[in-house]
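Undergrad: Below you'll find the structures, each written out as structure tokens.
What follows is calculated from the coordinates using simple rules that are stated; it is not laboratory data. Because the structure is a prediction, the values reported are computed rather than measured. Cβ atoms are built from the backbone, for glycine too; each structure is taken alone.
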Structure P
Amino acid sequence: ETGALQYETDRAKFVGRGQMLSNPAAAETPLSGTIGTVLDPIFSLRRRVLIPGGGRVRVTFWTMVADTPDALLDLVERHRDASAFGRAVTLAWTQNQVQLRHLGVSATTASDFQRLAGMLVRGDGRLRANAAQIRAGAGPQSDLWALGVSGDLPIVLFLISDAEDIGRLQEVLAAAEYWQMRQLAVDLVILNDRASSYVQDLQIAIEAAVRSSQARPSTTGTGGRIYTLRTDMTPAETRARLMAAAAMVLIASRGGIGAQLDLLPAISAPAPQKLALSVLPSSPPPPPQLEFFNGTGGFDLDGREYVTVLQDGQTTPAPWINVIANPSFGFQVSAEGGGFTWAENSRENQITPWSNDPVSDPAGEAIYLQDLETGQIWTPAALPSRSKGSYIARHGFGYSSFQHTA
């Protein structure tokens with residue numbers, strides 16, 4: 001170990017005003033050791049170790065939660081020993097094996113459950129209905145209430161039309177129970193997609209599988225619900241609404257969960273493009289003469305404008321914004337150029353994204369200027385692509401203007 005333990009609980013100090021997690025201030029400076037009440041809390045630990053060539057070093061980080069400070073300190077003391085990690089791993093492996101035996105699934109199948117859960121958590125839409133189906137079935141959440149489905153939880157829709165695929169239904173039921181064990185609640189909707197018939201063998205098999213799943217002793221008191229529906233008894237409009245609302249749609253005839261995941265197209269991340277920012281040298285204009293200038297900003301035009309002057313990477317202590325709106329439309333913009341636009345209601349009807357992050361203040365919208373002959377690109381505001389030089393923002397009643405000189 002080459003340094004003492006460092007810690008940080010203040011996100012503003014860890015990330016740094018105007019910086020992102022991709023380039024946090026903590027990467028270049030020691031952690032401050034801040035404790036107590038902070039506006040935006042995090043928890044960060046740093047240990048410095050030197051690894052010799054061909055050597056190995058193990059660093060173990062624990063996350064502990066307790067009801068009282070004394071109980072927490074007791075946990076810390078018990079887990080301070082290096083062998084505690086090995087014991088925890090063994091106990092976790094044993095618990096996992098018990099859960100898999102309870103569900104009657106293999107480790108490979110559980111891995112498929114985790115892959116599918118990852119798509120739910122990330123909002124991966126590759127298993128959703130296609131765009132045309134989503135548009136056709138778009139509607140209010142309340143349209144699902146007639147089915148008893150609240151729509152408050154992610155919906156996994158399972159379509160089955162052949163009794164021979166009942167094993168795949170049992171796998172999906174096991175997946176829902178496996179997720180509940182890990183505090184991931186979903187509403188599983190099973191849709192009997194067979195055409196209307198006097199033969200009810202598939203519906204009987206579906207109901208028997210659901211009863212069998214629910215008859216197992218529950219290992220958790222939380223989770224979603226299981227719904228069984230029939231295509232021939234559900235209005236077409238309601239089916240379309242359900243299809244559009246589902247976070248993912250699994251079709252029994254396409255195989256098990258693993259097979260359907262393997263058929264998905266790979267996500268190709270777009271190659272990052274580096275902007276050719278303007279670096280043309282020029283003489284910066286003298287800063288404006290402002291009243292009550294504090295080193296960052298001051299008043300101009302007899303107090304009708306507030307002007308910020310940012311030079312050489314300087315930022316305001318927090319996003320200083322101008323809110324401009326009428327009864328039906330509005331936007332806000334900070335001195336660095338971050339902000340967003342809304343219609344009628346700034347919380348419910350955001351047109352462009354807003355992070356509400358007073359530390360990084362990422363831009364939800366931007367204006368770029370480009371010299372078509374040289375390919376150079378720049379922005380009049382400091383966000384989202386800052387270069388050298390000065391950025392001057394003027395906030396007035398009903399307007400904000402920006403000036404950049406490099």
Structure Q
Amino acid sequence: MQSEKITFTGHNGHRLAARLDMPKGPHLGTALFAHCFTCSKDIPAARRIAGRLAAMGIAVLRFDFTGLGHSEGEFENTSFSSNIDDLVLAADYLAKRDMPVSMLIGHSLGGAAVLMAAGRIDSVKAVVTIGAPFDPEHVTHNFKGAISEICAEGMADVCLGGRPFKIAREFIEDISKSELAPAIAGLNRALLVLHAPRDTVVSIDNAAEIFMAAKHPKSFVTLDDADHLITRATDAEYAAGVIAAWASRYLDLTPPAPPIGAPEGVVRVREADPDGYLQDITSGPYHHALADEPIAYGGTNRGMSPYGFLSAGLGACTSMTIRMYARRKKWPLERVWVDVTHDKVHAQDAIAGQKAQKIDCFKREIHISGDLDDAQRKRLLEIADKCPVHKTLLHSSRIETTLAE
């Protein structure tokens with residue numbers, strides 16, 4: 001993922017800081033991410049979601065709302081409506097770069113904002129909310145003890161998440177007049193609602209109200225015991241995977257023709273966790289997997305190991321080859337499955353006096369069922385050795401490695 005630091009002009013003329021996370025390969029679509037109330041574009045969940053989408057060809061713009069993070073302006077002069085305006089302006093900026101926004105993603109109050117903004121961005125086809133409130137005024141519970149002072153004095157200092165902020169009367173007045181129900185009912189876009197049942201900041205009841213107010217196509221997925229900010233890496237990974245899988249159904253992600261010399265296209269492996277070994281593996285926009293190492297070897301065991309993928313390739317190719325042959329012969333093969341294990345064993349032909357060498361040993365146990373006679377079963381076993389991956393592993397391969405510029 002290539003991350004470009006950019007700025008664009010917000011609703012009141014201030015420069016808003018943003019990151020545009022671009023795919024390494026073909027650009028197939030664009031998403032716009034809105035962060036939660038008083039958060040920033042750089043929270044871990046936003047980074048993980050952006051990385052996962054970029055891996056499947058979707059560029060993601062995440063920015064700091066006016067007065068937050070690295071953006072210019074004063075937070076006390078903003079409102080829920082101005083956040084919506086900033087989202088629309090962000091979409092305008094992307095459209096001018098020939099990157100029309102096809103998906104909006106909003107976290108918490110940002111989720112409410114994208115629901116309101118969607119109707120003003122014609123290119124949007126899909127909307128995702130994460131822990132969003134059905135009533136934007138819900139956010140005032142974070143500083144309910146100061147509301148009387150704000151209304152009386154016009155502004156007050158509050159502490160949110162251990163940081164000081166100024167909240168103005170105009171913010172409260174604006175958000176109290178905001179109604180999501182009409183915007184949700186007239187959304188006319190695919191909607192995905194993500195929410196954790198144990199969210200103590202925005203209760204799960206909000207997700208139910210958003211979902212019931214929307215028309216189909218709509219989906220609801222629980223985030224189980226995740227917290228409101230989705231701080232755990234495993235929860236962020238899960239949310240990112242759900243969004244990516246769901247988006248592939250509603251966005252037109254047609255990849256270009258594969259490059260010459262790579263008939264199946266490029267398999268891209270991208271580091272997902274610099275502190276561990278987790279890897280994002282993508283093959284075009286529709287196929288994704290995770291690679292990792294077992295916990296005993298310093299990994300987090302959230303995906304198969306590299307040798308696990310190698311074994312899977314052998315097993316899958318074996319099963320496909322057997323099925324292809326039986327289908328062509330019209331043999332009554334009902335089911336086939338293959339168990340593969342891998343180990344390093346001492347080579348039997350090591351030269352005496354030299355250090356014992358080890359070779360890779362793949363053990364393959366093939367299971368077939370159906371009304372097959374002994375000759376047919378024997379022939380299918382022979383056919384297994386003719387699968388292309390078997391031949392690749394059995395004979396030497398050539399690996400050409402270059403360092404990208």
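Undergrad: Tell me which structure, out of P, Q, gives 4.2 once distance in nm of label points 7 Å out along Cα→Cβ at positions 3 and 307 is calculated. The partial results should precede the final answer.
TA: Details: P: 4.2; Q: 3.4.
Only one of P, Q returns 4.2 for distance in nm of label points 7 Å out along Cα→Cβ at positions 3 and 307, namely P.
Undergrad: Let me ask another. Ranked by mean count of other Cβ atoms within 10 Å over residues 27-34, which of P, Q sits at the highest value? Provide the component values of the computation, followed by the final result.
TA: Details: P: 12.5; Q: 24.5.
When mean count of other Cβ atoms within 10 Å over residues 27-34 is computed for each of P, Q, structure Q gives the biggest number.
Undergrad: Further question: To which of P, Q does the computed value 0.25 (FRET efficiency 1/(1 + (r/R0)^6) of positions 51 and 259 (r between Cβ atoms, R0 = 35 Å, to 0.05)) belong?
TA: On the way: P: 0.25; Q: 0.90.
Here the read-out was taken from P.
Undergrad: Now for a different question. Of the structures labelled P, Q, one was used to calculate mean count of other Cβ atoms within 10 Å over residues 147-154, giving 15.9. Name it. The partial results should precede the final answer.
TA: Values: P: 15.9; Q: 13.4.
It traces back to P.
Undergrad: Consider the structures P, Q: one of them gives 1.00 for FRET efficiency 1/(1 + (r/R0)^6) of positions 179 and 267 (r between Cβ atoms, R0 = 41 Å, to 0.05) as calculated from the coordinates. Say which. Before the final figure, lay out the partial values.
TA: Working: P: 1.00; Q: 0.30.
Label of the source structure: P.
Undergrad: Let me ask another. When Rg/Rh (Cα atoms, Kirkwood Rh) is compared over structures P, Q, which one is greatest?
TA: Details: P: 1.06; Q: 1.09.
Largest calculated value belongs to Q.
Undergrad: Match the computed value 9.6 of mean projected area of the Cα convex hull in nm², for residues 35-114 alone to one of the structures P, Q, and report its label. Working shown, then result.
TA: Values: P: 9.6; Q: 5.1.
For mean projected area of the Cα convex hull in nm², for residues 35-114 alone, the value 9.6 is produced by structure P.
Undergrad: Identify the structure, out of P, Q, from whose coordinates FRET efficiency 1/(1 + (r/R0)^6) of positions 67 and 211 (r between Cβ atoms, R0 = 30 Å, to 0.05) was calculated to give 0.20. Provide the component values of the computation, followed by the final result.
TA: Working: P: 0.20; Q: 0.40.
Only structure P yields this read-out.
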